[in-house]
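Asks: Structures given as structure tokens follow.
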Structure I
Amino acid sequence: MSTHQAVNAWVVSDGAAGNARQALALARALDLKPRVVNIDVRAPWRWLAPRLTTGAHAGLHDHAGVPIEAPWPDIAIGCGRQAALLTRMLRRWSKGACFTVQILDPRIVSDHFDVVVAPLHDHLAGNNVIETIGSLNPVDDAWLADARPRFAAMTTWPTPRTAVLIGASHRAQTLDVAYFDALRGQLAAWFARDGGSFLVTTSRRTPAELSRRLRGDFARWPGMFWSSEGDGENPYAGLLAWADRIVVTPDSVNMLSEACATGKPVHTLTTQPLHGKLGELHTTLRAGGYLQAMQPLPSQKRAAALRETGGVAALVRARWKG
């Protein structure tokens with residue numbers, strides 16, 4: 001057994017897929033085998049997390065019913081504001097023996113944690129802050145190679161295969177019928193020139209009515225459409241592995257980051273100016289050559305691969321073991 005495997009590690013989140021995925025990706029990059037702690041936070045701690053700490057033990061519960069109690073972990077990796085309450089408390093309860101890593105802006109000063117990992121657009125300051133462009137994720141050459149044999153049936157679809165990753169409206173970008181009419185028009189031009197197929201997935205956030213409409217829209221072209229377990233196993237990893245190019249709606253930091261980690265051409269369509277943190281992310285991704293605007297015809301060049309998790313893990317390990 002390696003020394004990393006012997007470490008008592010916790011991965012903490014509120015159970016939201018995007019938060020859990022980031023924390024687990026960092027744990028994987030650190031070669032840890034963590035206990036997954038999906039927490040429920042009761043009021044009033046839920047409203048004020050992670051600021052309110054008085055009596056916090058009574059307000060924190062594991063979804064699985066496992067008590068949150070000693071022995072405390074050697075390292076805890078949390079993601080999201082609710083998780084930040086537990087990672088903050090673990091440092092206190094363990095009298096500093098638990099090394100705490102908090103992913104995303106905890107909304108309090110970073111000194112309450114050993115390390116805070118946050119994207120540039122969060123504008124955090126602190127000697128213990130590790131900045132990234134996008135979100136942490138598991139996508140690398142090994143992850144893609146592992147997905148290919150599991151989803152080998154996708155090779156039956158004609159090339160070029162265009163993966164289409166669909167999210168939902170964001171305060172910075174409305175994804176409505178007009179938006180998807182514009183997207184369909186661009187994809188129709190691509191198909192008219194190149195043929196190929198479209199491998200489409202919606203997210204948990206995509207409204208059911210919109211998913212049904214999109215399923216009908218994409219039925220005119222070769223390919224597949226996935227929106228829930230009723231369509232079979234979630235093919236997301238296979239889509240990223242077998243796609244020749246990727247189209248992502250502009251709303252999801254996680255989907256954008258994971259698509260850009262593949263090193264394949266990644267395009268997004270925006271129909272209104274992007275402002276705020278999401279706009280900053282798009283600007284950075286485009287400047288770095290990771291993301292391209294949707295064009296009448298797709299790019300044929302290989303893009304840069306945005307892979308930050310390994311580098312973050314190395315910095316965390318140095319601080320933890322140093």
Structure II
Amino acid sequence: MAIRVIVVGMGARGRDWAREIRRTPGFELTACVDTDTTVKQQAGLASDDCYEDLKEALEKTRSDAVIIATPADCHSESCRQALSRGLAVVVEKPFTTKLREAATLVSLATEKRKPLIVAQNYRYMRSFRTARRLISEGVLGPVGMVVCQYYRVPREMAASLARLPDSIMWGIGVHHLDMLRYALAQEVTAVIADSFSVPWSTLPKGASMRLMLTFAGGTRAVYNATYESSGHEFFERGQEFYARFVGERATLHIFQRWLLLCEKGKLPRLARRGPRKVTEEQVLLGQLEQALLTGAEPDSSGRDNLRTMAVVEACIRSAEEKRWINPQELLDELE
């Protein structure tokens with residue numbers, strides 16, 4: 001029997017999920033939820049299967065799971081409604097905008113014995129999966145330092161993102177911090193952050209951020225990200241990403257989709273990412289299916305993502321308080 005799914009929020013990401021569900025065997029899109037009639041029509045569902053309210057959709061459909069793709073500050077309530085009714089949940093990143101809210105939802109999922117997955121899909125992109133594999137296989141040796149940089153040209157920001165302080169962190173930073181945790185297989189033990197906007201910015205405060213991080217294994221990282229970098233509008237849709245993993249035996253460079261491995265005593269060579277057999281979303285749907293059928297703990301579970309949320313909250317607090325913060329201390333405060 002197919003896993004019946006409701007998608008909440010039919011913006012760009014919601015439509016992506018609807019498309020992935022339709023083309024993934026073993027899944028069925030049963031309903032969509034959005035307050036905008038035009039957006040619901042774009043989802044391609046019959047009007048009888050489109051609702052303005054999640055509560056109504058839950059009452060009128062037989063479903064097994066809910067995918068939540070609403071604005072970040074609306075995630076918590078939709079997750080609570082779905083879990084309370086005994087449905088599995090996949091929620092778009094960021095999990096919530098408050099660590100304590102996320103922890104409450106993880107406890108509810110545990111109580112209901114239902115999967116709760118956070119769609120941190122960047123960790124499953126081929127470039128980052130390859131980085132994780134090379135690191136885990138010891139090709140780089142112990143990694144001592146990581147440098148990450150993300151740039152995007154200024155453009156009109158979605159209202160749901162613009163209303164959040166530290167928009168760069170909620171929009172893209174949470175992806176990259178989760179990716180670093182995943183690729184290094186280390187937890188962050190200290191962070192110091194600076195959130196700002198450039199003097200000429202027309203974007204809300206917090207459209208740029210710089211961080212320094214220390215990981216449990218001794219790795220240090222520097223991360224800079226901005227939505228305010230002009231002059232590359234015609235390159236890769238106005239976005240640039242670069243990462244350097246410095247190891248004892250080799251350095252790995254990631255630029256956009258290209259990986260360059262520089263090993264001691266050898267000429268630099270391209271590191272192959274391998275084929276993309278399934279999309280990142282299908283990886284997450286596979287985790288949902290296994291969790292529902294076998295009870296397996298999802299790799300991108302809400303419980304695992306609490307550590308990413310703790311790093312994000314530590315960054316935001318550090319920027320406000322101008323001091324180093326250990327994300328583990330924020331997790332300890334929840335107990």
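Asks: Can you spot which of I, II the value 43, 40, 21 was calculated from, given it is Cα extents along the principal axes in Å, for residues 102-173 alone?
Replies: Going through each structure in turn, the value belongs to II.
Asks: Match the computed value 2.4 of distance in nm of label points 7 Å out along Cα→Cβ at positions 94 and 222 to one of the structures I, II, and report its label.
Replies: This figure was derived from II.
Asks: Given that log10 I(q)/I(0) by the Debye sum over Cα atoms at q = 0.12, 0.21 Å⁻¹, for residues 150-277 alone, derived from a single structure, equals -0.41, -1.39, which label among I, II identifies that structure?
Replies: I
Asks: Could you figure out which one of I, II the value 3.6 for distance in nm of label points 7 Å out along Cα→Cβ at positions 118 and 302 was computed from?
Replies: I
Asks: Something else now. Which of I, II yields 1.4 for distance in nm of label points 7 Å out along Cα→Cβ at positions 38 and 62, as computed?
Replies: Of the options listed, only I reproduces it.
Asks: Here FRET efficiency 1/(1 + (r/R0)^6) of positions 70 and 310 (r between Cβ atoms, R0 = 30 Å, to 0.05) has been calculated and equals 0.40, so which of I, II was it run on?
Replies: Of the options listed, only I reproduces it.
We did not get these values from a lab; they are worked out from the coordinates using the rules stated. Because the structure is predicted, anything quoted here is derived from the model rather than measured. Cβ atoms are built from the backbone, for glycine too; each structure is taken alone.
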